[in-house]
1. Once relative contact order in percent (Cα under 8 Å, 6 or more apart) is calculated for all of 1, 2, 3, which comes out largest?
2. Which one of 1, 2, 3 has Kirkwood radius over Cα pairs in Å, as calculated from the coordinates, equal to 29.6?
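Computed from the coordinates by the stated procedures, all read-outs in this text should not be read as laboratory data. Predicted model, so just to flag it, every value in this text is computed and none were measured.
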Structure 1
Amino acid sequence: MGILHTFRPIIALFYRERRSMLLAGALLAAVTVLAGIMLLGLSGWFITATAIAGLSSATAFAFDVFAPAAAIRFLALARTAARYGERLTTHDATLGVLAGLREQLFRYWSRPQSARLLVQRPSRLLFRLTADIDALDSLYLRVLVPAAVAIVTALAVAVTLGMMHPLVGLGAGTFLLLTGLGVPLIAARFAGASSIRRAHALEALRSRSIDLVAGQTDLLMTGRLAAQVEGVAAADRRAAAADSRLNWIEVFAGAGLGVASALLLGGTLMAMAALASAGAINGPVAALGVLVALAALEPFAALRRGAVELGRTLLASRRIGPSLAPPSPPLSRTAARNGDTVCIANASVTHDGAPLPALHALNFTVADGERVALIGPSGAGKSTLLALIAGELGADRGEVATAKSALLTQRTELFQDTLRDNLRLAAPEADDAQLHRALDQAGLNELVASLPMGLGTNLGEGGLGLSGGQSRRLALARLLLRDAPLWLLDEPTEGLDGATARDVLQRLRSAMPGHAVVIATHIRREAELADRIIILEHGRIVAAPRRGEKVFDTALAALRPD
């Protein structure tokens, strides 16, 4: 029941997305196998009957060769067509469902709460979107379809042999189900732990390899490069050991099915011989029964690989299944009231797993066009308040009303793409003239104009090719392109040298008219832009002095100088 509960959201997704195609694929797979068994059995019957009929001229002239020959040709063509249709249908449906699943996961992980958790380990997100989703194709292609076909085959064999003698049909069908399903289930039981270990080892191998490539400079500077290389090698050894054990389990499962096939064939052969000796059936029918038994376990062999990989598939389903739950309702917030850009009333925010709220019964407003600086010690709630205003966090209770906002974080997020497309993340419809105006305001237009490809210049990963100051100016240009009445700035000049920081702040100041601004900072030069300072401690506002008040000057003087 636990396995069924784990697989339920995945199976529900398969059924909901491509129901008719998936059912058609399973049906075509069953037709393929049954046509193959019937083809083998009828061919054996036909050859045996022809040989017996040829013993005398009377029976030779009376024997009808055309109907069986036509049936054999029909079954051969039907098997080929069904096999082609089954491959086309099942793989098209599976790939379509997995593409839809990737879209759902992208949407799930684009939610602020999920993104904030995954940003610390982006390799996990990569693994979920690749290896985990790829593992789910085994559920349909290597478990559900082969199991359904195998059960249908067992019933068909039981009926076919049961027409010769009921006990033979019952015994063959029962033996098929017990051994044909039992051997894969035993293999899945023994392979489960190794399959999961292999998945964990591959995830560790990928994560450590990414860390090694991306952080080799830092690792070298801290003397951890050799240790990281050994960590990659250790993960590779664990994956190889798990692979070796899984291969042996698959070999033994194949051997077990081979033994079961031999036992079924031997038992059917003796049963057919006894029935033929008793006159219950003739020689051609006996040959048909033996050949049907010979092919009966073939569809069960298709379950072998799926059983060995079931642990990996189960793990992937456990990790992805919760992401397929119906989306939670959007964050409760309303549009800002007239005269206010931000209005937060009695709002509390508690981070997942935290014993105490990060913001407690907070009341906070920002008037249209007002500039506010948030200051306080680390952990006071500055970034949490910015995230609440930006809509990246929801309030546990209270009301949040904000205007449309644009957030400039400490970390400049640039992508391996052109300058033009990096800018258009803020304004997808902006033309080149608008982009150049924003670059000019940010102080970057001369640099871009000097590049041979201009806006078409490609950046490396993370904005490689630009200095830290140039990257920050590009982020500033993106902020200026964003049509938002509220700017949220999280330490906008952190990490910049004094001259660059002052220039960036001056350009921000010149572009601020018409915008309300909230700055989270511990640097004096940034707080000097504000008309009002909000002092936070332990998630509460302890003071809110305005420019010209003594407390304002005292708070400003206590901040870190330029």
Structure 2
Amino acid sequence: MFIDFLDGTAPAELDADICIVGAGAAGIAMARNLIDSSLRVCLIESGGHGGELRNQALYEADSIGSPPFDPVSSRMRVFGGSCNLWGGGCMPLGTLDMSPRDWVPHSGWPLSQADLLPWYERARAVCGIEEHGLDGDRFLAAPARPPLPFDRDTLVNQIFVRSPVLFGRAYRTELEHAANLTVLLHANLLELEATSDGGAVRQARIGSLTGRRGTVRARHYVLACGGIENARLLLLSDAVVPGGLGNRHDLVGRYFMDHPSGKLGTLHSRKADRLARPYDRLRGKGAAPPFPEIGLSEQVQRTHRILNARVHPFAVEGRVPRGLHALRGLRRTLRRPAMDENARLEARMCAAMRSEAAPASAHAAAPASLGRLALQLGFGMGDVAHALGRKLADKPAVRTSHVDLVGYFEQAPNPDSRVSLSRERDALGQRKLRIDWRLTELDRHTFRTSAKLFGEELARACDGRFEPEPWLDDAGGTPQVHGTAHHLGTTRMADDPRRGVVDRDCRVHGMDNLHIAGSSIFPTGGWAFPTFTIVAMSLRLADRLQALCGM
């Protein structure tokens, strides 16, 4: 059942066995897993079914670090969360990603990759990719085009699968009809009120932007609001415990990580398509197509003492013939949809979050009228026929000018990279965040070293020449990277409460009934897209809560 908390007739007080805060991938995966139980579940979501600017404004925060960080455009406050916009990439973390590495301070999970395998297997169904089997940390799937062979001691082709599931749309009806589940929309968690000794949560205070206030009482509470907001909500819950819940050792909000991304350079080659085509994601097999990505081998990471990374080759078009340009212009004009508030917000966020450059023409022309485009198309049908012939031969419609290499990197855990509360307040009267995103020397060493490794090996594979970006030669300068909306680490997992906020079962250290789901618990993140691991860990936590509740 769905209840809109903006409705004045909606109940202001609710009771449940399990209260989950946040209806993104983590919260929805958990709620679905609990549908067949006898437990009463309340799933709280700040947004509605569509994006709303006033809700999105609650994410506003100060950025004081380097590189700068935009907290509003990197996440979505809506039922389904940011996975209403995700690219669908599913890949498990690797064994090395989760292991302690002597060259990576604060690295290592208290769990192994093998420990997660049973839940990775179950996560395949939730993500709609059950047709693809797993062999440890690798998918057993063949991409549409075979990837290039590399020196395996340096680079490896790793297969990921693209999920067709948008969580808010795919599971809305199922959650709506679940007898034991209440989904509360437009309800914002204001504070988790603790018992007098601070050892448990007594109730959750909620509120709406219209001023309504209420409470949810439960046996167990789960924060599933993402890698930034999970930390904020713990810090805001400080009425009983100064500094916030779970923050006895001043760890909440620290170790904030993303997957930094930036252009590494340009590859010039007469065989550029030989490099780019196998990694083109515009074509794939089936509803959940597999694709290769180019990563660093475990051996080269150890040898050079660097973090994990991947690189994607983007083919950049040469001159686009006039006829083909006119056809593309007509398609864009005729397919332009009507934009409501949700669509405008999603379009704005997609543009801001886009971390992978779209194939571009080196010779773009100004937009023209429909009549002029139609006339140009009529005179340029030969160009269109030539492009069609190239595509039938499995070649790009336009010859490739060069290839841009864009890197995506694991980030080193750093206690000085953190989110904390500022003095400014939002529309709910809650303190906003201050985000201090920082890179370490190990991050910079990884950018420089892996760029050289990727560039040289890919140039060798296609008889080309790699031209690195100038910023890679400036050891003391600011790396030209940006975030990819993969927020990690702010409530990291560790067996020792002096090293992490949650234990290996995702329970907040020192608290009986408070748990955290999502990527904020990741001690390290590899380069893998995090959602598949988020879903696996959420299913694991849901099983744990059923056991605690005696199910």
Structure 3
Amino acid sequence: MAYVVTQSCCADASCVVACPVNCIHPAPGEPGFGTTEMVYVDATACVGCGACATACPVGAMVPDAALTTKQLPFLELNAAYYDGFPHADRTPVALVPPQRRLTRSGPFRVAVIGAGPAGLYTADELLKHPEIGGVDVYDRLRTPYGLVRHGVAPDHASTKLVTRLFEAIERQPRFRYFLDVEVGTPDGVTLADLRAHYDAVVYAVGASADRSLDIPGEGLAGSLPATALVGWYNGHPDQQALDVPLAAESNPSGRAVVVGNGNVALDVARILARPLAALERTDLAPGPLEQLRTSAVREVVVLGRRGPAQAAFTVPELIGLAALDDVDILVDADPALLTGDDQRSALLRDLAERPVDPASTRRRIVLAFAASPVEILGDHGRVTGVRVARNELVEGPNGAVRAVATDDVRTIEAGLVIRSVGHRGRPVAGLPFDEAAAVVPNDRGRVRPGVYVVGWIKRGPVGFIGTNKTDAQETVATLLDDLDAGLPAPTGSADAVAALVAARHPQSADLAAWQRLDAAERERGARTGRPRAKITDVAEQRAVATPTVARRRGLLRRTVSLTS
């Protein structure tokens, strides 16, 4: 019996280290690690011990004998990797490098700004070193985990299991949260404050803006960035008032168009198209769930400017989409574009040949290729459709394929247009910023000695959740080099910075407050058979996270006031 990876990989590498026979590749240090869509198990070397399944944070490792019919394509995917990249010469032991020790004893304190995957992986890497006396993680939201909470699609519950790793990081004794704290504002906590209280500061603030299409009509109501829509249905407090035209009166065409065909685009298409019964079993935010309950959207068109072989979505995501039995999946492409022998083209060719019942009442997702929007149309300030040009695909001298728009233009009626063409970083107060690349310029994570970046604000919005682990290792190694070389010691203490935060952000939350909020969401969800019911109102989040004794005292004070 061999194990098989059955979804896009988090690239955490826990399974690689756990494997006693080194049958999982690419491994750290090998070409492709941290950038491939997933890791692959060598069936000829796997001994079926299950160590990888125990170590995998997202439950992606499944015995081949336990695969469902819909998971069988992953067998071929694993086999295809080893056909192209045989590993017969690999050492049959997972090698773990020795623990680095600092030449200076410390203890050193580090602040990490951002409680998403990059920030928490950075905290974990730092806390592996006994010379690090404490790591404080700051976030402007009251809920940690960043895009794992507010970016991963609600129907991808297994991917969210990576939070088990984050919970283990949180439990370390030298870890501390300062949540619901704005860093970088004049009346909040500034970089100067942090430098005065910590030996080093690491920014893990991600890339929260979106890239624009730069076409007419992009500012119409009903034209939305995917970053906002994803935040909306995932319960981000900033996006709960988002105007999403789903009802028949605001979207009479019953159609949505998603521009871009990466994994996020497929996520958006699934959430808009899947039946309510499937969404009710997820942690989709309560308010958006109620709006989706009455949605009139029957078709979601996903536009890709190039061909199937150049599609931005990963093969595991396409396999997952094709496995859905509650939505019809159609392929809109010139048959000549589907003749390639690459995995994407082969899967899409099979999808295109799949019969679709013309009398089907199911919603459908249309994957359209070689098509680019040239204008978003509107009436009375609202979206009514998209003008789309057919593209010719031209191969350059280096083999790269580019899309060239033709005069063949058609109009797709739609009341909702979502642009999903990538994220973009925002400037960070007190740090330099590269407007063209939308990142903070850095050298292996170092902005200047004592100040560092990690994650998307460091390298741009590329990679998977686990890519941040490798990225964090690089930044932490640079930070440790600087500590060894000698950085100015902070003048403030751990207690002093806690007092500073309490004075400027009296509503700030610690780990215990987050755990109370987390428990409340899980309890609310359990009442209706859901993993959690997210609390999206900040005031309610703060109230729920208040210790029970304090809430009772507040209620008693209000009661006395009313009766006196």
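1. On the way: 1: 14; 2: 26; 3: 18.
The maximum falls on structure 2.
2. Values: 1: 29.6; 2: 24.6; 3: 25.5.
So the calculation was done on 1.
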